[in-house]
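Chemist: Take a look at the structures listed below.
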Structure I
Amino acid sequence: MSKIQSVLFDNRKWSIPKAEQWLKENNFKNIKIDVTPRYYRFRQFNPKDFKKFRTETTTKGISFIIGF
């Protein structure tokens with residue numbers, strides 16, 4: 001079974017408040033944010049719960065890390 005492990009927002013297109021608003025409106029968790037040079041990453045599930053990952057990228061500057 002697959003789940004969205006993390007939601008990433010391109011920080012060139014999104015601010016943290018806008019990303020947090022999008023998460024709330026789309027029923028995603030906003031527990032902890034990891035800031036990288038390019039992304040704001042919002043973890044949904046512990047990566048240790050999965051064996052494989054795939055990234056799905058949208059045209060809106062949002063990427064989903066899918067865990068299997």
Structure II
Amino acid sequence: MRDKLLTLKAAAELTGFRVSTWRAWVLRRAIPFHRIGRSIRIAEADVLALIENSRVPARDIQRVR
């Protein structure tokens with residue numbers, strides 16, 4: 001595993017979500033995470049995948065009219 005691990009604060013800064021949102025997702029196991037002792041870390045690749053998978057494509061303006 002060579003992926004960079006982020007703190008919840010770093011994941012929040014990267015995405016614009018609050019740390020409390022990330023903490024809630026961890027508690028519900030809605031996202032994959034690593035527990036190292038008492039610390040929680042999120043793989044940067046998982047954060048980037050969340051962002052990419054949440055992308056909604058733009059509509060074709062020609063088809064809307």
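Chemist: To test your reading of the models, identify which of I, II gives 46 for relative contact order in percent (Cα under 8 Å, 6 or more apart) when calculated.
Modeler: Working: I: 46; II: 36.
Only one of I, II returns 46 for relative contact order in percent (Cα under 8 Å, 6 or more apart), namely I.
Chemist: Thinking of I, II, which structure, once distance in nm of label points 7 Å out along Cα→Cβ at positions 17 and 49 is computed, gives back 3.1? Each step should come with its number before you reach the end.
Modeler: Numbers: I: 3.1; II: 1.4.
Here the read-out was taken from I.
Chemist: Given a computed value of 14.1 for mean count of other Cβ atoms within 10 Å over residues 41-48, which structure among I, II does it belong to?
Modeler: I
Chemist: Also, quick follow-up: Tell me which of I, II gives -4500 when you compute helix-only ellipticity at 222 nm (-39500 (n - 2.57) for each DSSP H run of 4 or more, over all residues; to 500). Write down the numbers at each step before the final one.
Modeler: Details: I: -4500; II: -12500.
Traced to structure I.
No lab work stands behind these numbers, since they all come straight from the coordinates. Treat the numbers as computed from the prediction; the structure is a model and nothing was measured. Cβ atoms are built from the backbone, for glycine too; each structure is taken alone.
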